[in-house]
Structure I
Amino acid sequence: MSLSLKELVRQLEHYSPEVILDCNYPISTVRFFNKEEISTEPGILLIGNAKDLPEIPPVGQISFLVAGTSIPDSYMRPEAGCSLVSVSGTADTFSLCNTVWKLLEEEIRTSKSILKLLKVKKSKTTLQELLDLGYEILGNPLLLVDVSLCFIAHAGGNTPTQEPLWEWTLSKGYVTDQYIEQIHMDMMEDLSGGSKADFVWEKGILNHDQLVYKIKDNGKPVAYLKVLALNKPISDSDLEIVEALGNSILYFLLESTNTYTPSSPLAESFLIALLNEKLYDKDAIEERIHQFNIKLYDYISVIVVELTKEYMQDINKIYVLKRVLQNFLARNTIVYYKGFLVAIFDTKTDSVFTESDFQQFNVLLEKQNCRAGISYSSKNLYSLPEQFSQAVAALNTAWKLHRKERVIRYCDYLLPHIFLNYADRGSLDYLIHPALKDILKLDTDKQKLFLETIRGYIENGTEMSVAAKKMYLNYNTLKYRVNRIVEMTGLDFGDSQTIFQLHLSFMILDMKNQMITSEEADS
């Protein structure tokens, strides 16, 4: 533990210090001096009045901090052999000594803290224990996110109720769009090879100042360690501790199998190999899952994000969109494949999104001017090619039907996909039940009345009372209409095959009407 004269002078700026001579000796202790008593211990800083300096400089690695300008000429010469700084003659030597002692105490604290972190790094501990130790040392909340700004871990972060961005990250698992926009330029500079300091102060984004340390592996950021100045200001010595903490965290991110680690090029190549069916041996797949430490929940869906022309013309926009998706989905398993961004999205249940998440995703895609297709869920990675095809088919089917929604689930488009693959629009008429074809030949009013009656009746399970209530009709009125339809068409509403065919027929009619309406609107 030692203090440099340069650091000392910086901390004494309000005394207007003047460096007479700096021999770059480390300072490890401090004493007062007078004419009668001069200590010559190595690494000592002697504090006193300039008038009390001995005429002949003492021999040894000694530094002086004196009040006043009456300094003997012998101290001005390079061969004097000691460092010397003078301040105003009105300065109180006791205040000077207290300032230096505080600096030395900070140095001691910093050294002890770094030593603790080094000991933890060598021991068998967890990333969370390391962050807890960092919180204990720094006294401020810590938040660790990966390069996609997805939550990894935190310490002391349950208390910052005055910080909405922290609360959001801790509750959602990823940072907000607002925060991403604020740091967008910094991310792009990293991408283009810009050289920025490892420490970034973020002021004005939050209610308190925040220090961000870029944790790098061979010059490439792998995570960001954030320190929120909630409980006390972040000191200069804290920066050294944060840097040491960041280096220790890097060790855990790279070495620990229990840590959420950012995706690597190897892992991305593995996922692409699964998508294009170049890797299909189940044993080999299981081996790579273990090798790349890919840990997924039970249910896996594929989300395919369609890229518009503006993205395809600017690779940087694709990169930024990938970051935005990683942030929203809180997943790093997103790759660029066949002109799409493909997310391997794992969930604990077979439900991909809650209704709220679904709406938020729709808003995100609208903002980015993109559409996304979502496959059925599967319980293994072997089904990725099939799921990718499902998601793309959902996008294509919605396009053919001129649908405008941004999030398109294959489960909602399965039958339209089958029908549109079966034949062109004209041939779809073969799939319409003959009874409905006969009704379509009637005049418009009767046609509408009978079709609405059949649809309402079968959609309510052919339960007359339930259907009448849902259709706002008198029971006898509905019964009369159904009997009239049966007499005219011969439909058997008690036959399950007939009901199934009628459902399909209405689906096809809806599809055709949708395409016609959209084409008329476009023309």
Structure II
Amino acid sequence: MSAGRKIAGLLLAAWVFQIALVLPDYPDGLVLKTFLRVPLELPAILLSLAVLSRGWRATNAIRALLAVALVVMVLLKIADIGSFIAFSRPFNLAVDSFVFDAGPRLAARTIGLPLTLLAGIGLIVGLGALITALWWASGQWTGLVRGVGWRAGASLGAALCIAAVALQVSGTALKRWPWRADTTRIAGYHLTRYVETTRSLRLFYAAAQTDPYAGATDLFTRLQGRDVLIVFIESYGRASFDNPLYAPTHLGTLKAAEPRLRQAGLAMRSGWLTSPTAGGQSWLAHSTLESGLTISDQTRYRALLASPRKALFDLAAASGLRTIAVMPGITMDWPEGPKQGFQTILAAADLGYRGDPFNFVTMPDQFTLAAFDRLVPRSRPDDPLLAQIVLLSSHAPWVPVPHLVPWNTVGNGTIFNEMANSGDPPKIVWRDRDRVRDQYRKAIDYSLQSILAFAERQTRHPPLMIVLGDHQPASFVAQSESRDVPVHLIGPPDLVALFDGWNWTEGLVPDAQTPVWPMRDFRDRFIKTLSAEPSEASG
């Protein structure tokens, strides 16, 4: 082989290692300058390979181990990027295995099954090509240095590079070097986080076994037989108030509703809660609000279900309230529902919708609310109700967005068919992030209009309504890392007045300076306010 070809092969092999090493673990890092950096691990790898002897079994084992380690790190970085896009956080090895099942199903509903399969095939082919390329690249550099003196020098250089990587990753020194050991740092982060998550899960298991309200059967006495509705608006977060792309529309809708609700005899208070999740996994927010524990991942969710911890709905049922879940997004068996204290579950098939779906969204929010009014007997002082209603129209992909129709024309939902089949499909809209954001703006506004119009109609025996977001949308939509969500109390003035001690803002627009509570704090404060003596009602 000529010297030129040999040098070209070595440079190409080094470039293969560089690509694997400099691949970022966050979406904003996917820019050209990232891939032009020289990672600090690169000379350590090349010099270490160069001093190995060809033909040793140990050499091939080291090469294989190196290729596998780098492929694992590439997969972790890809998982981090996807997790940042979907949930605004890095991937967690200890608790995020569910995404390998949920991710493809969501992608199939968003961009279609053919594109999802094509992406999966592309990923498999790409990983196979990467393994092959890394094995070839390691072979180019293996045994490059010969002679005792040269090997000693290369070994010393490799040792110094490895020490530099360790110093930088540990934070001891070399923090501001232009050469960075990001892959090693990422590996250390994931290992540390795995250990920390496992430890925190043990603490969570212990907390889930205890409950200050365990065995209580005399709660919610200050409701005086009136109903309570907890209404989650999908992906409704602080971005609706802080982001200029959304605030003019959403604040306009909220402010316009305030005088109508007051005229209907209703009072309003608004505040902030911090959701345990962002971008998805709504059930984690639901269970956090209901359990009084932070349910930030699927492992904690399963642990909660297996524990004796009583959810808000369990405690309500024990105190004589009917408990109902209205879940238009549930299209399969939901064994978790009864474990969370729901005596009656109205899933998608139970709500009577005969119209066309809005892609992932099974039915418009207005139909869900109309079906609740139609199917659930209410306003009976001897049989009060605590219901959870999950509104789905503001769930991604936000295409198409329905609009309100006269309530007496909702019927079986076929009136929405033309809306359900209008506009471009998600695979077209989602090619343009600006269009995605605009669809999100419209979808949240529709959900707000639906629930506020519903509240305005509750004039005979108005319930106490808690209307809140479950989480912020994906970070590229929210354009914020905040996990705060708005929460609104809407109901009869005497019931809403019980919450004056919470110091929430009057009306539907929470003040930006209103103290923010973790969502887990809601359950116990809510129960105390509705069960305690007036002097203790401040929570």
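When relative contact order in percent (Cα under 8 Å, 6 or more apart) is compared over structures I, II, which one is greatest?
If we compare relative contact order in percent (Cα under 8 Å, 6 or more apart) over I, II, the biggest value is for II.
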Note: mean projected area of the Cα convex hull in nm² at 36.5, derived from one of structures I, II, originates from structure I
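Where does the value 0.55 come from, among I, II, when FRET efficiency 1/(1 + (r/R0)^6) of positions 24 and 304 (r between Cβ atoms, R0 = 35 Å, to 0.05) is the thing being computed?
II
Laboratory data are not the source of any read-out in this text; all were calculated from the coordinates shown. Just so you know, these numbers come straight off a predicted model, no measurement behind them. Cβ atoms are built from the backbone, for glycine too; each structure is taken alone.
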